[in-house]
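What follows is calculated from the coordinates using simple rules that are stated; it is not laboratory data. Just so it is clear, the structure is predicted and the values come from calculations on it, not from any experiment. Cβ atoms are built from the backbone, for glycine too; each structure is taken alone.
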Structure I
Amino acid sequence: MLKDVSSWLHTGHGGKSTLEKEELKSPDGLKYIIKYPRKSKLGLYWEDITEFIAAQIGSMMGLEMMSVEMVTRNGKRGCLLRNFVDESRAKAHEEGGALLPNLVEGYNELQESSLKNIELIDAGFQVITQADFWETIKNHFIDMLVFDVLIGNQDRHTFNWLILYFDTGIKFSPIYDNGASLGFNFNDVKLVEMNSSVTKLNKYVRNARMKAGLFERKSVKAKDLLAYIQKHYPIELYKSIQKVEDFDIEKYKQFIQSLDLLSDAQREWLQLIIPTRREKMLEWIQKEENHE
């Protein structure tokens, strides 16, 4: 049974989002946000569940993730997110999309660029590497992108990561807002179709696109992004890919099997898509190494 947070104090409606949000305060005074899934023609999407599962995947990889749990509030299911900014006691914080236009040249032009594929990825990195915090966050940023490829995150725009400021320096935020992943918008009919077709599954993985933490509306192929990072940041990629290679698939499958809130089609899909993406990522990287 999911924890019921109906009695928790409502303190606000959260920031701009495609999902309905509420800001809450727990009985012990801690701050949270609850996100509710969007309605679809056939019921509800399940991005609150994929948000929860993605956080578990990241934690299993050894990444610092935003704390997420599944709850109910006034009869509605949602995912409860711990306010890590409040918990960190940072003196300030700023999202990437708010920081970069003021710190580097070319950010606004990048968002309107007609470049595509590798050229667009290169332009994006040319922008972010101008930031004075780049060397500090570089390893964490690439970890985040590799994680996003694994889960198929479609919405890592520049406002979905942030910098925490302390008297002693800066820190990259825990990874948050991961719900637009793992086939979050597929209903059971679509999932059954994908589960039963290796061809469709491989095409879906091969054509996956990402905003790469660099673009607000544009996206690039996940495969191209990995190839670019492999060429320009081989040491950082090696460390990130090691986390993917060491990912315990059997432990992950046991976790998925334990979730009562999943349909049979969702459970089968989740046990299929992550091993498939992992295999493809390692295959892509091996091919790039062989070409060098």
Structure II
Amino acid sequence: MLDLAGHWLLSPFADFAFMRRALVGCVLLGFSTAPLGVFLMLRRMSLTGDVMAHAILPGAAIGYLLAGLSLPAMTLGGLVAGAVVAGASGLVSRATALREDASLAAFYLVSLALGVLLVSLKGTSVDLMRFLFGNVLALDAPALALMAGVAALTVPVFLLVYRGLVADGVDPGFLPSLSGSRGHLTGSVLQLVLLMLVVLNLVAGFQAFGTLLVVGVMMLPAVSARFWSRSLPRLIVIAALMSAGASSVGLLLSYHLDLAAGPAVILVAGGFYAMSVVAGPVHGLLTRRAPRRHRTA
């Protein structure tokens, strides 16, 4: 029995290099996006990640039109498009009476439609599916290098702004009241840094999960972790571990059951979310229904 279980769990990764590359890429992406997803959730910006994921599509499509399936061209195009949408939506919301969520929704729809249109000008239906859903089993050395580089940049930058993000989340008026070197770190600046890290990680994960699914790696573990702890550092750790677990289980299921790998990973992450909603010790359904024990005098 143990040999059978070990064969089921280990043989796909031991025997096939593409499975190992897929696992490494998913784990790198999960550990890099976990803290970002947690802060997006806590700042009530969960849907912003989805908008940014679609915002990179036109830029990646332009890179594809100019240079074909070139990772540097599509990466640069996606970064530029994501930065433009993040800045433009914020500018529209500040300069008009339109709320930022409505502005993001407009850019989300336009970006998705424009990206699909651009891909369809040159590519086939297979190319369009790759843009929308990615191919985690086709990750190569340059894609893994990009993910590793993004993770290596995300972690120190996030640690640099961590305290500011926490302070701004607790009291938005605290940072502007400071004098000296930290006074300029207003909530707007911190939010822009957070959004740029989000865009960078979404571009890195674009090859694996496409624009429709990549945000799932960022947000599903984060919202699942919320049911397991009230501590912010623990939330980040739990989210990262859930992402790694969903990646491992999803890839195994895709191999043994002949399923699409990317959707399998996201569905497993969705299963973790459902389990957390039901059994999580922090406001899970079972915990809320359990009778409270009262102290006796």
Structure III
Amino acid sequence: MFPPRVILAAVDFSEPSRVALTFAARLAKQCHALLHVLHVEDPLLAGAARSAGIDLTAETRVELGAFMQKAFPAGDWTPSHHVVTGAPVEGICHIVERESSDLVVLGAKGMSGLESAIFGSTTEGVLRKADASVLVVPESWTPPRPDLNDLTGMGPVVVGMEATPAAIGAARIAAELASLLGTTVDIRHVVPATPVLARWSAHADAAQAKRVADAKAEISSALHLAGFTPTKVEVEVGSVAERLAAAVATRGDRRPVLVLGRRTSSERGGAPGSTAYRVLSLGGAPVLMWLPEH
């Protein structure tokens, strides 16, 4: 559902998760949603603390309160605090289900600072298992208007488009997000370049032009049948992740958000979020992976 009614921000006390919490709190203010803040404790750490007579859960709740004060405007109100013990993915998914969260907000890196460790485990696991859309915030993100408590100044909303139900649904969500932020929607489709021998380049150019024209017609038709008519559909040739990263690069007052349709288990394709991971590492813009509603 968008705008979300219940937002869950999962934090591990790292700087990237503070940035993600800042985004989540501002989005919650923007759309008047409930905000839940979650930390999943390491079972071995919790066990060691228990052996030493320390109530780690109680101490973690105190630390969460202090951490929120560093993630304006999260400290402006008292959202629900959740501290659970176990594996991060299972803990996040459990709270998503229990609290009926519409959206999970995560940082792009964890306390280890290793991008691959988070991308290959927690974020990917949440994308595969959570029954909610997921928004990943890069560590480099900063609020466009630090003096305000919402996301005023964000935009445009860029949609990585394909002629699939998930992507068409993502375009609808992007339009709602753009309306909420007071900005525009930018529909982008990337046709992968086809490498050929030099002597076939003229034929390859003609074939590529046909692919571009066909893709634009197919996407425009699919959007029209879905009742969504964007002002502009742009089709480019190149690496999908690289072209989308360029489209969401921050330049001047541009503070884009990328929206992608998240594949369901019934759809074929690569691992969920693989394009998002690459875009995050290249472009540094927040990426919303929208999960179609059942």
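Given a computed value of 29, 26, 17 for semi-axes √(5λ) of the Cα gyration tensor in Å, which structure among I, II, III does it belong to?
Going through each structure in turn, the value belongs to I.
Given 1.47 as the derived value for Cα Rg over 2.2 N^0.38 Å, for residues 46-133 alone, which of the supplied structures I, II, III does it correspond to? Could the numbers behind the result be given before it?
Working: I: 1.47; II: 1.11; III: 1.20.
Corresponding structure: I.
From I, II, III, which structure was distance in nm of label points 7 Å out along Cα→Cβ at positions 6 and 62 = 4.4 calculated on?
Working: I: 4.4; II: 5.4; III: 3.0.
For distance in nm of label points 7 Å out along Cα→Cβ at positions 6 and 62, the value 4.4 is produced by structure I.
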